[in-house]
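*Asks:* Several structures are given next for inspection.
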Structure P
Amino acid sequence: MENESIVLLSVPCTQNINDSNTQIVMHEKFNRHAHLTNDLQIDTNWDKRVRENPKIFNGTKFRLSSVSLSEDVLFLNLGLTCYKDFLGTNWSENAKCLALDGVRDFQDSQAYMSDPLGVGAIVLTVDEKVVLLKRSCHCAEAPGFWDIPGGHPEPQEIVGKIPLEEIKFSDLNAQSVVKELYGSITREVVDEVNIPISVLSQPRFIGVAQNISAGKRPSSEFIISCSLSSVEVSEFYHKGSQEEAYESTSIQFLDKETVLKLGPNSDMWTTLAPSAKGCIMLYQLHNR
C-alpha cells in the first residue's frame, strides 16, 4: 500500500545531523497515557502472541513523544515503553479506536500508543549498492518481506535488564541516550548483516518515518557508508555467524539509483516491509 509509511521529519542533504548535534530530553511526561479499558487486555494479548511465536520477548524501549529540527540541531523528547505495550496498543486490533480516543482526550492520536522508537539504515556499499534483508518467519512484523537493517535503541544498554517500572529517568542522562540511539543502528547492522564495525561510517540521521500499519510507530532513519563491496558484504552475511541470523533468510543489493527511483508503481515496492518503505522515502527526500 502506498500509505503504509509517512514522513514525520525529513532532514535535507544540506544539514549533517549526527550524535554531536542531537539533543534528547528524557521525562516521564513523555510516556504514553494509560487507557482505562484497553490496558486491561495488554497482558492477555501478550500471552497469546508468545504462544504463537515463542521467540518474541519483552524489553524496554524509548518512546518518541516529539521530534523537531532547529537550524542544525535535532531535538527528541523521549519517554519509556516496552515491546509488550507496543503489541497491545500500536499493533493491537483496537489501534484505530485508541487513536480516535487519543484525539478526543488529548488532541493527539498517539497519546495512548506505545510508539517505541525504532532505528533503520540505508547501508551503502563502496560500489554504491543498498543492503536489503528478507525477514524470516520468526519476525513478529512483516515476515517474508524485504527490509533494511534495523531494530531499536535499548534502555537496557544503559541501565541493565530491569523491568520498565523499575527504571529511573535520572539514570538515563541525555548523553548516554544519544550515544545509544546512534550506537544501536550500527549494532543492528553488525548483528544482522555480519560485517565488522570497523568498515562502517558514523551514522548520519536523515529523519523519522511512521509506520501506518503499526499505529504510526516511529523509526529514526540513517545513512551508513560501508567500505566493503556488495560481494564482500554478501560473503560475510552467508557465513551465518551473526548474532541475529534468525531474523533474515537472505540478502540482496539494489543499485543506489534504483533505490532513489523506487515507488508504489514498481513491482519491488510491494515486496518491501513498511519500515523499508519509510527509510527509502526519507533517503529519496534527503537526496533531492
Structure Q
Amino acid sequence: MKKTRALIGDAGATFVNADKHWLLRQPVNPMPESSVNFLDDAYRRRWQTLLSVDDMVESLVQKLESIKELDNTYVFYTSDNGYHTGQFSLPVDNRQLYEFDIRVPLMVRGPGVKAQQTLQAPVLSIDLAPTLLDISGVNLSSVDVDGQSFLPLMAPSLPFFLVEYKGEGQQTPDPSCPKLGPGLSHCFPDCVCEDSFNNTYACVRTLQPQLDLRYCEFADSESFVEVYNLTSDPHQLENIVKRVDPAVLQAMNQRLIKLQSCQGAGCRLGD
C-alpha cells in the first residue's frame, strides 16, 4: 500500500494525494457515502448508454455484411476521453492528466488488419484524420497535419507525445462548493471539484523501455510538476519529481517546449 503524507482537516477528514497538484489535494479519503452513491449511479448510466451503442454497431456490421461490403470497409471503434471512477477519490469526469483519463479504447477491423492482435504502440487522436486520408488515397505529403497515418502497420512509431489541457472555471464560487472560492467548475457532492482555471497543464509521455515516464507542468502559482514512472507505478500513485535525475527533468522540459511549438512533420522528429 502506498504511504502518503496525510493532512487532517478541521472536521477530521483525511486528505490524500499530497504529492499531486492542488485540485487533487482536496478530496477526502475514504470517499463519503454520498460521493459513492453519485459515482455508482453515473457508472450504471454509462453501461446503460453503451447498450444503445452496441445495438448501433451490430446493425451497422450486419448491414455491411448484407450488401457484401464488410470485407471492404474499415471500422474504427473508439471514444472521447476516458473516465475515472473513484480514483484518487474523484467521483466522475475526465479532466486530469492520469492514464485513466487520457487512455481510450481503439479497435479497428478492415482490409489487411489481422484478427485477434493487440498492438502496444500508441495511437493519438490526431492520428485518426491522416489515417482516414491515407485510406482514401490522399498523398499525405500534400497535407499539413501534426498526426500520422497508422495504416501501414496499424501503429505508428512514436517514442513520445504531447498531452495538454486548458482548465475551465467560473468567475463566481460554485454553489456546490463555496468554501473554495471562484475559479472552479464541475463540482460534485462533498465539494469535490473536477476542474479549475489553473488545472491547465502540458505533459510529455515518453514511451521507451528505459524511460517510460509522464512529465507534466502546471500553469499555476506553484509551477507544480508531476512525474511518474509508468513501468514501476502504472497507477501513478507516487509523484517522483524530487527523486528524478535533474538532467532527465531538464531534457523532458525541453522536449515539452518543442512539442508545444511544433507543427506538421516537425512534431514527428526525434530528439
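*Asks:* Out of P, Q, choose the structure whose coordinates give relative contact order in percent (Cα under 8 Å, 6 or more apart) equal to 14 when calculated.
*Replies:* Computed on structure Q.
*Asks:* Now for a different question. Determine which structure produced the value 0.96 for Cα Rg over 2.2 N^0.38 Å, calculated from the coordinates; the candidates are P, Q.
*Replies:* P
*Asks:* To test your reading of the models, identify which of P, Q gives 15.5 for Kirkwood radius over Cα pairs in Å, for residues 153-256 alone when calculated.
*Replies:* The read-out comes from structure Q.
*Asks:* Okay, next question. Given a computed value of 0.55 for FRET efficiency 1/(1 + (r/R0)^6) of positions 113 and 249 (r between Cβ atoms, R0 = 41 Å, to 0.05), which structure among P, Q does it belong to?
*Replies:* Q
*Asks:* For which of the structures P, Q does the calculation of distance in nm of label points 7 Å out along Cα→Cβ at positions 41 and 105 return 1.4?
*Replies:* Derived from P, not from the others.
The numbers here are math on the coordinates, done by the rules we state, and not lab data. What you see is a predicted model; the values in this text were computed from it and never measured. Cβ atoms are built from the backbone, for glycine too; each structure is taken alone.
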